[in-house]
Structure P
């Protein structure tokens, strides 16, 4: 039975990357592989058949934690003979390296404008430049992306956009070694609502029949472009409302809406457990994000039959018509125009269907594991 190692600092279900690691481990076990999950800590019961290997790390800052985990993984890999090693974090040695968020240098450059102008942006830039954790991450990235110890390492990006960012930041990488496998969220939960159900959901939320609801979702409101969305609201008719799911501490954003005279048109739902119902009560989804590897929320909204608008800095933009993709996340006028256009086109909207030519989900990873095992077998 082939022995596989998955490396990631945390084994658990909370978080997008962690959820992917959990599902990948389950899939590999179901395919007949012996799976060790090398982690700093495991939370809860592991997936059936998966062996957690808790390597630990000191309760210090992020810089030390990252370094210690990388070295602990390296010691384990030297002591144990694995057929395939799959890296889901910042470790130096693996056969398959999944890049879920893109290179740090590109992230820092594209997201800095999300923190305002003047002193606020200068302080954010300085904090990033002086961060020991950022220095360690940059060093680990350079080693893992340009890995002389394993020239046959396969790199998998979660979108074509992330692949482009990666090759831009690390030109020494052989483009032929970088593949794209899109995430495949569970879209079976999301479907266009029955009109009667939709009417009930809107009534419960106090939405008038003629109200037009723009919805958005995210955790980091600054990076998701909520400021641009709120600035776009005064440019739209007064019956346009904004519903925001997720995030924490919305006071700053309420203050912005108040200053712009639209406070009464913006509602913050906080954590939303029933996202299909949230989408069902809306008319259009908008995510003017400064940086998103491949937003699942865009795909969920599309699956619910909503027209969607996002930016060219979102890997999910590839699934939208070009005219609904905003080049500049700070362009409130452009966003307002695209929201209008999306609503004009909604009669032509259909539930999202994956294009056949996009690799997605877990099956391509199983194929890649089999490919590496066969390749190593021939080399012996």
Structure Q
């Protein structure tokens, strides 16, 4: 019992150990480029938590990561890999923005929830397409979701340079952006910071996703298909339907992340021709947050906050240590490598212990008989 408790405790701290190892390698990289690791990491922490504005910015940055991470967790739990968070965020944002512009003077208490629902639906539609292709034609979902990202970017560019462009701008060259949404539609904000209601919505949804996956029959079917699709089919679970539904739910949460970015932070859509100009790479960073949270909805909450702090603190690190903020991308990659490797190692240890216990139980009667002789 004591050994089992120690193993459980070790497994719980394994992701933290992985992060510390990644930061240690990051410190070596800083030394190699002539920077002081203690000063650099100190600046990163100060930039993310140094005052109420820094803390608020960290939470704001973590909000889309959490929502995307929840979507990624649902897809991964069903055995499909969703790399299309960027495109699904864009479609969710476009759907919510178009809805808000279509009703410019409606009651906010009705329009804002409906707009967020439209973002949810837009992301679900965009995520459902590769889910359908996977289920009906066995199209690799990694390739299809990446290609859907590119299509979403071009659709955004087309709309924001055409029918959705703000024609009331001054100057000869119009910026590809939509008109600003009615200020009454802005999500409530904690003045004077940028922290908005979207953070609380994301945390509440994380709890609901946990209930969905572990306390409902639908969640059981999703996890069962992810663990063993063949056994699930034998048990009467529709694999195709589960793939499509899980990808729709995954895309829906990514789409909601995009809608909340609009109504909580940007209040209009702007494009620089790439997805990153709007999403800030949240569609990809959300995958990292989901993996670090071990694909558990509750675990993704602190992991999103952690990566949000890394991204926010990167600017201060760059200014103080004169190193590129892209170093944070390197740290993210190192953390992913160590976390995924630690998870593989943990599963191998668990499998090895299970085999050893099975061997002991099988050998026990013989041992007892030999001892009796």
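Among P, Q, considering only relative contact order in percent (Cα under 8 Å, 6 or more apart), which has the greatest calculated value?
Values: P: 13; Q: 33.
Between P, Q, the highest calculated value is found for Q.
Which structure, out of P, Q, was distance in nm of label points 7 Å out along Cα→Cβ at positions 301 and 341 calculated from, if the result is 1.5?
Working: P: 1.5; Q: 3.1.
Value 1.5 for distance in nm of label points 7 Å out along Cα→Cβ at positions 301 and 341 corresponds to P out of P, Q.
Can you say which of P, Q returns -26000 when helix-only ellipticity at 222 nm (-39500 (n - 2.57) for each DSSP H run of 4 or more, over all residues; to 500) is computed?
Details: P: -12000; Q: -26000.
Source structure: Q.
By the measure FRET efficiency 1/(1 + (r/R0)^6) of positions 133 and 229 (r between Cβ atoms, R0 = 35 Å, to 0.05), tell me the structure among P, Q with the highest figure. Let's see the in-between values first.
On the way: P: 0.70; Q: 1.00.
Top value of FRET efficiency 1/(1 + (r/R0)^6) of positions 133 and 229 (r between Cβ atoms, R0 = 35 Å, to 0.05) goes to structure Q.
To which of P, Q does the computed value 1.12 (Cα Rg over 2.2 N^0.38 Å) belong?
Working: P: 1.05; Q: 1.12.
The read-out comes from structure Q.
Matching task: 32, 12, 9 is the computed value of semi-axes √(5λ) of the Cα gyration tensor in Å, for residues 77-156 alone. Pick the structure from P, Q.
Working: P: 32, 12, 9; Q: 28, 13, 8.
That value comes from structure P.
State the single structure among P, Q that was used to calculate mean count of other Cβ atoms within 10 Å over residues 261-268, giving 21.6.
Working: P: 16.6; Q: 21.6.
Label of the source structure: Q.
Where does the value 13.5 come from, among P, Q, when mean count of other Cβ atoms within 10 Å over residues 213-220 is the thing being computed? Walk me through the numbers before you get to the answer.
On the way: P: 21.5; Q: 13.5.
Of the structures listed, the value fits Q.
Quick check: 0.05 is what I get for FRET efficiency 1/(1 + (r/R0)^6) of positions 45 and 333 (r between Cβ atoms, R0 = 30 Å, to 0.05), calculated from one of P, Q. Which structure matches? Could the numbers behind the result be given before it?
On the way: P: 0.05; Q: 0.90.
So the calculation was done on P.
Comparing FRET efficiency 1/(1 + (r/R0)^6) of positions 109 and 221 (r between Cβ atoms, R0 = 35 Å, to 0.05) across P, Q, which is largest? Please report the intermediate quantities before stating the final value.
Values: P: 0.95; Q: 0.45.
Once FRET efficiency 1/(1 + (r/R0)^6) of positions 109 and 221 (r between Cβ atoms, R0 = 35 Å, to 0.05) is tallied for P, Q, the winner is P.
Kindly point out which one of P, Q the value 1.2 was derived from, the read-out being distance in nm of label points 7 Å out along Cα→Cβ at positions 181 and 269.
Answer for the origin of the read-out: Q.
Have a look at P, Q and say which one yields 0.20 for FRET efficiency 1/(1 + (r/R0)^6) of positions 61 and 285 (r between Cβ atoms, R0 = 30 Å, to 0.05), as calculated.
The structure behind it is P.
Each value in this text was obtained by applying a stated rule to the coordinates, not by laboratory testing. Since the structure is predicted, the reported quantities are computational estimates derived from the model, not experimental observations. Cβ atoms are built from the backbone, for glycine too; each structure is taken alone.
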